[in-house]
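Visitor: In what follows, structures are represented as structure tokens.
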Structure P
């Protein structure tokens, strides 16, 4: 980012670093899980986003995925991964920082995490698990609504 942009007050988002924080692949029932017994695998996928401030303009955003494949009662594989980035956010109103961290930053990280999960499952002798694109804004809105309802219930009960 140039100094002129910073001095002019133009909003900016820069990726300072991105990195794999955690990767686990379990193949607990190999080689039996490679067969067709139990039919096509059923998948359970969970995605989470966490963010924290590091310095006044730098934030770490961590995108994590946990995926489990089953064939009938047998677990075929479990893959868990966390991929993170350090983002510099400048000249953005404080009330907009959260949405940038929980929507824009994970959107930038997702393709890299998607590739890591696909490679891990392929290396486990399965077809690559290609995660569907995620609408992080819809997830943000849903989570914000759930938090608001939860706070409303706490106020009503307490």
Structure Q
């Protein structure tokens, strides 16, 4: 188990060395794929109740929330604010990720356990890692990288949902 943690840790340390564009594509795609695979693995063990269909929602409003308002609000409330406080208190990198990750994870239960695990727990790690990684460089870079990655992940999820609902 220690060997696995070492491999995973060195992988994420390598990601911290990438420039913005290669980082964005690698982490966006890796995060989406890893999150889906982990969620499918959990679903082999745990039976989740069926999710509420998005069809009952006003589609333009749903897209506004999923692609603009949601990622911005989550960025401010669950990344910017907790990481700012943690940085002022001198908290180290991985603890900043952990603090923000927990805060990101909990509110996702509002959309059900499956969403909380997939988007909040697994996706939340990549989102919070991205914010804390780029916050080392600048606030602006952290915000645009995290927002872009989050919105991109939501676009892929919506496209898959849309395709499967037809």
Structure R
């Protein structure tokens, strides 16, 4: 079971909530490390602006700048001994940056936002972009997923 909540605090971007929820569920169903077990996911996606993401970036990562997305795996911090098979993620995505980058890269704001959501989730499932080789693998996977959902090859 996957429970997904999307909160849109940045209103200057049009989103298709149902499509973004399907994308999120697909990633959870297909990229989890523990495919044998039944995992319950609770995912909160918050769409915010540059000012708010800068505050979060500074508070939690000690970076005083805005960024495209930040993901948190809250699974270990939730006390629920009866349900070991639950994962809880919070994704914070920058809607303001998505609008600007989409114009610059000539695709829709929603496609850019979908990239940020995909990128965040893949980090939570163990993908890494700390080296060029790992980043290329991650970005290729992102584009494959986004193409499958009709957004096209967004990263490249």
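Computed from the coordinates by the stated procedures, all read-outs in this text should not be read as laboratory data. As the structure is a computational prediction, the values presented were derived from the model and not from experiment. Cβ atoms are built from the backbone, for glycine too; each structure is taken alone.
Visitor: Given 36 as the derived value for percent of Cα pairs over 23 Å apart, which of the supplied structures P, Q, R does it correspond to?
Guide: The structure behind it is R.
Visitor: To test your reading of the models, identify which of P, Q, R gives -10500 for helix-only ellipticity at 222 nm (-39500 (n - 2.57) for each DSSP H run of 4 or more, over all residues; to 500) when calculated.
Guide: Working: P: -10500; Q: -21500; R: -14500.
It was calculated from structure P.
Visitor: Looking at structures P, Q, R, which one was Cα extents along the principal axes in Å, for residues 12-91 alone calculated from, given that it came out as 40, 30, 18?
Guide: R
Visitor: Between structures P, Q, R, where is distance in nm of label points 7 Å out along Cα→Cβ at positions 76 and 100 highest?
Guide: When distance in nm of label points 7 Å out along Cα→Cβ at positions 76 and 100 is computed for each of P, Q, R, structure P gives the biggest number.
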